[in-house]
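These are the structures in question, set out in turn.
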Structure 1
């Protein structure tokens, strides 16, 4: 028996590569004027790859945890499965079915590597790793309403704590949090996206240089909003 291990990769750059294939671009935004777009898949390895596509509707629950539901017919996309020869490329076309609505729609289009049947037989008893890329797709609202609210920040057990609420109809993606003027930043997040209507609590480890004996300006930056608050982060709150 062969075990299949699937590696699901979050996409955070303009091109993503893992194993033997890469995808570009790694995010699609459909405006009211955009009818179709394309994603290029490249086989960078020396063996053929088989890829199958699956579309999921992307929502978030009351705690802003991601929820994915089958949505194979919501968008037009083709080919839905293909074999890619070594050093070759395949263009996947994606098109919307309807005009923009008042509320944004979010999806992930998964590019799932399929295990090689011949290799499965030859490597019986081994673990085969296959890769799955989930490309975010956003059907923008028209008109767009940008809204982001933050609760008062506080420090507890060497973490910066606050709540963000997306009060608009546009997804907000975290970029960074700047603390003071000494270069302290937080640039890694377990959850990068906050969909419209979602509220999430953040508990972020403080950088070593974030503490001061004076109040500092803390700036939350997303791809659409900036929020500033003043907070005193005592020296004892930072790890030595």
Structure 2
């Protein structure tokens, strides 16, 4: 059985070192290499690897943040932390539910032991690791003019999903995000009002009934957000109606 691997490290030489170590073990295939958290998220969703080798100290967002950005119901690969950072990271890493923790520079004997743990875990899923913690997000990473912009959840009016991706809408701006609707729903106070929309309750100005059991929300800045029949009753209950 082939074990698919993604390497997430901002240092190409560190990626090369891991790739060389993996070549000595049968059935391991590197399907993607990433240099930051956001490209790592995209590649995890694209390839659904069996394991990721994840650095902690990277520009922008650290490796632990990648685990925070994944919803509980999303596909979760096994995680091996590989870092040259503080030894205290090891305690947090195991608390986060990672499979193993390797210190840079990686020693071959220690790497071989990690490989055995990976093989055992892939053969017997859930035998060792804990689920990723479901912490609430304090900031939402978004892309704006080829830069990363961090939005506080309370600044968001609603979130929209379409064929192009997930968009965070604020009072006067719109941003793309790599986070899924499921992650935003489970890790913020945003409320599901439609299969393709989340609403921030504090930004609701009006709830307008429509025909056939539908409704729409008018936000305080004038945006119109659809409410489906499936979620209307839950929304009214949440609003105390």
Structure 3
């Protein structure tokens, strides 16, 4: 039987999603708990590979397992055994062909920057930049990223690993909420550090250290190493993963 799990987590204490040696990751935590519940080894497949310290408001994964435990009870048992910075919102049985990563049509990320005084209570989940940024200039630069582009310059995935680095951004937005700047990016796919490099570039625009023309040149270069800006992971949140009905 195949199961789909929709969950949320605070990522500060985890080294991202994917299992790694000698560090705690979200995939490792879920597999340990599910293997204990199902009484056999369970492997989980996530919709995305989040970086260390990145949180998710809506993350989806699937797994295969055999049990006589009712689905509603599985969700309750899972939440009971998981750490309190992870919550399962929904657990359902799905068609065996469902794939959490391959079936995702687009994902939405949100990045939050604090430009006002340092907030110790939000330091793990909001980037404490704590200096003025020109939000108007940053908003004007969003058009560089909107639409379909070769994002080779704006990610850390080697071309030897993924040759085609063309992606489509369906929606890019920036709003100010008090002293916070909130950037939302929705696209059909994202590469390693891609959102953080885009946001890091926008921050340089806001600091008046970079022009929109220079950002366009970076995009056109389609070359690794052109973009040297990478915003910290703490401000990044996977807001949602979207599938066809």
### Summary
For Kirkwood radius over Cα pairs in Å, structure among 1, 2, 3 ranking highest is 1
### Message
Quick check on the output: -8500 is helix-only ellipticity at 222 nm (-39500 (n - 2.57) for each DSSP H run of 4 or more, over all residues; to 500), derived from one of 1, 2, 3. Which one produced it?
### Response
2
### Query
Rg and Dmax of the Cα atoms in Å, for residues 108-219 alone computed as 19.7, 67: which structure among 1, 2, 3?
2
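For which of 1, 2, 3 does relative contact order in percent (Cα under 8 Å, 6 or more apart), calculated from the coordinates, equal 19?
Numbers: 1: 19; 2: 12; 3: 24.
Only structure 1 yields this read-out.
Bear in mind these aren't lab numbers, they're just calculated from the coordinates by the rules spelled out. Keep in mind that what you see is a predicted model, and the values were worked out from it rather than measured.
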